[in-house]
Structure I
Amino acid sequence: MAEQTTVGYIQHHLANLTFGRLDKDYVRKDHDGNVIAVLEEPTWTFAKNAEEVSEMGFMAIHVDSMAWSIGMGLIFCLGFAYIARTFNKGVPTGWQNFIEMLVEFIDGTVKDTFHYRNAMIAPLALTIFVWVLLMNALDLVPVDWIPVLATKLAGDPNFFFKIVPTTDLNVPLGMGLTVFGMILFFTVQRKGFMGLVKDLCLHPFHAKKWYINVLLIPINFVLELVSLIAKPVSLGLRLFGNMYAGEVIFILIATMFGAGLILGIFAGVLQWAWAVFHILIITLQAFVFMVLTIVYLAQAHQVEEEDHNTH
C-alpha cells in the first residue's frame, strides 16, 4: 500500500463509514486501484472508497453518524434518568445542582421566547440543547484516537470512521427537517389547513379587494414557500457549517505533528488553544439551534386573531 499523503489523511478523516447496496457486476477495487472482486449479485456492504459511496446513492446509511448520535441520545436519557432517580432535596450533589441550573436556564429561555401554552416545548428545548451539545463535544476528542483505534480493530488501515455526527450534513439537515415537520403540524393544529394555505398565499402582500389578492397569490406563495423551506435548511446548514469548519481545523493542525519537532510543538499549542475556543463554539451552536427551533415553533403557534385581542 502506498504511503498516505496529507491530502489522503484529510480525506480519510472526513469520510463516513457508509453501508449501502452495490449493483450486480460492480467492480470493486482497493485503495491502490487494484481489482479485488466483481459482484455476481446485488450486495449490501460497507463502502471501501469514495467511488463506492457514490455508487450506493441515496439509500446508503452513514453507520458511524447514526451510532454516535444514538449513543449521545442514550447518554442524555440515561444520565437525566439517573439524576431524577437519585434526586435529593436535602444534600444535592454537584451533578444535581448542574442539572437543576441547566433546566432552569432552558425553562427561562423558553418562557422568554415562547408565549403560548404547549407542555412539549420546554422538554423539547432541553433535549435539543443537551443532545446537540453532546454530539458537538465529540469534536474535542483528538482526531486520531478513535479513527486509528477503529482501523486497528477492523484490520484495515483505510477503514473510515467519523465520530462527530453534526459534521455529517445528513444529521443536522435531518434534525432541521424534523423541526420543519413540527412547524407544519403546529401550524395546521392551531390555524387549520386553510390557515396554512392563507399564510402561504395571503402574506406578505395583502389588499382589501379580492381580485387584487388573486393576482398577488403567486407572488406571496413563492416568497412564503422559500421562507418556510429556508428555516429547516438554514437551521441544519448553520450547525453543520460551524462544526465541519472546526473539525477541518483540528485535522489540519494534526497534520503538523508529522512535520518535525518545532512544528509539532507549535501544533500542540494551536490544538490546545483551538480546543478551548471550540468549547464556546460547540455550546453556542447547540444554544442557537435550540433557540431558533423555539422561535420557529412560536411562529407556528401565532394566530392573528389572538394577537389582535392581546393588543
Structure II
Amino acid sequence: MIQRLLPFFTLFGLFVILAVASPDHFLTKTNLSSVVRQTAVINLMALGMTLVIVAGGIDLSVGSILAMGGLLGTMVMKENPIWLGVMTGILAGGLCGLANGLLTTQLRINPFIVTLGTLGIFRGVTLIISNGLPVHEIPQAFSYLGEGNLLGVPFVLWVLVACAASVHIVLEHTRLGRYTFSIGSNEAAAFYTGIPVSFHTTAVYAICGALTGLGGMIEASRLMTGQPTAGQGYELQAIAAVVIGGGSLRGGEGSVVGTLIGAFIMGLLANGSDLLGISPYVQQAIIGAVIILAVSFDEFSKRKMTR
C-alpha cells in the first residue's frame, strides 16, 4: 500500500515545496496552465509506454516516432484539412508502433535492441523526408490543439483525460488489458494457457505508437512547425514517468494513475527548476537520479517480499 501511495505523496510534497519556495510565480494560473501544456506530450507518450512496460517490453523509439508523426501530419495539413493532418500523425505513429511490435514478436528479438534500432531508422527516415528542414506555413487554427482553452481549461488537458480514461479502461476492464498483465508477469505461462502473445504484444506497441503520434501533433501545434528533430530524449522521460509511477521494468505492473502522477512529478521538477533558476543540465541529472531511486525501491520491495 505504501509503495502505491508513495508517488502521490511525492507529487503532493513537491507541489507544496514549490508553492512555498516561489508562491508569486508557481501558483499563478498562467504557470499551472503552462505545466499542463508542457507535460501533456510526455503524459500521452507515457500512457502508451505503460501498456508496453506492463507487457514486459520497452520502446526506445518513441522520441523518433513523435518527430515522424508531427512532421508527416503538418506536411499533410498544409494542403488539406487540419483534422486530416492530425489523423495522419496518429496513423503514422501507430504504424511505427506496429512495426516495432512485429519485429519484436516475429523475429524474436529483444525489444530493447529492436526499438534501439528503429529509433535510428525512424529518425533517419524523418530527416530524409524533410531534408532536415522544419515544416512551416501551417494553418493558424492548428495552434488551438496545443495552446487553446475549452471552458477555461487547456484543451490538451481534455485530450489527456480522454486518452487516460481510455487506456485505463483498456488496461483494467478488457481482455487486452488482462492479457497484457499476464504476458508481462510470465510470457511463457501466458503462451501455454492459450493467450495469443504475439498479437497482444504487437497491439500494445501499436497503441503506444498511436498515442505518441498524437503527442507529436500536440508538440507541432505548440511550436507551429513540424520539426524533424523533435522528441530527442523524450523516451527517457516517458519511461521515467512509468517507473516513478510504480511500473516495473520487469513487466506485469503499472497503472494509468501512477503514470500520470509520475509524469507530473517530472513536469513540476522541470517547472520548479526553471522558476528557481536551476540549470537544465542539473535537471537531467535529477531525472536520472529519480529513475535509479524508483527502480531501486521497486527491486528492494520485491526482494523483501520474496524473503
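Bear in mind that the values in this text are calculations on the coordinates, not laboratory data. These numbers come from a predicted model, not from an experiment. Cβ atoms are built from the backbone, for glycine too; each structure is taken alone.
To test your reading of the models, identify which of I, II gives 0.55 for FRET efficiency 1/(1 + (r/R0)^6) of positions 135 and 175 (r between Cβ atoms, R0 = 41 Å, to 0.05) when calculated.
Structure of origin is II.
A value of 6.1 was derived for distance in nm of label points 7 Å out along Cα→Cβ at positions 215 and 279; which structure in I, II was it taken from?
Going label by label, the one that fits is I.
0.4 is what came out when distance in nm of label points 7 Å out along Cα→Cβ at positions 183 and 231 was calculated for one structure; which of I, II is it?
For distance in nm of label points 7 Å out along Cα→Cβ at positions 183 and 231, the value 0.4 is produced by structure I.
Tell me which structure, out of I, II, gives -23000 once helix-only ellipticity at 222 nm (-39500 (n - 2.57) for each DSSP H run of 4 or more, over all residues; to 500) is calculated.
Derived from the structure labelled I.
Determine which structure produced the value 208 for volume of the Cα convex hull per residue in Å³, calculated from the coordinates; the candidates are I, II.
Answer by label: I.
Work out which structure the value 43, 24, 10 belongs to, where semi-axes √(5λ) of the Cα gyration tensor in Å, for residues 95-222 alone was derived from one of I, II.
Source structure: I.
If you rank structures I, II by distance in nm of label points 7 Å out along Cα→Cβ at positions 79 and 119, which sits at the top with the largest value?
II
Tell me which of I, II gives 33 when you compute relative contact order in percent (Cα under 8 Å, 6 or more apart).
This figure was derived from II.
A value of 5.0 was computed for distance in nm of label points 7 Å out along Cα→Cβ at positions 23 and 287; which of I, II is the source structure?
I
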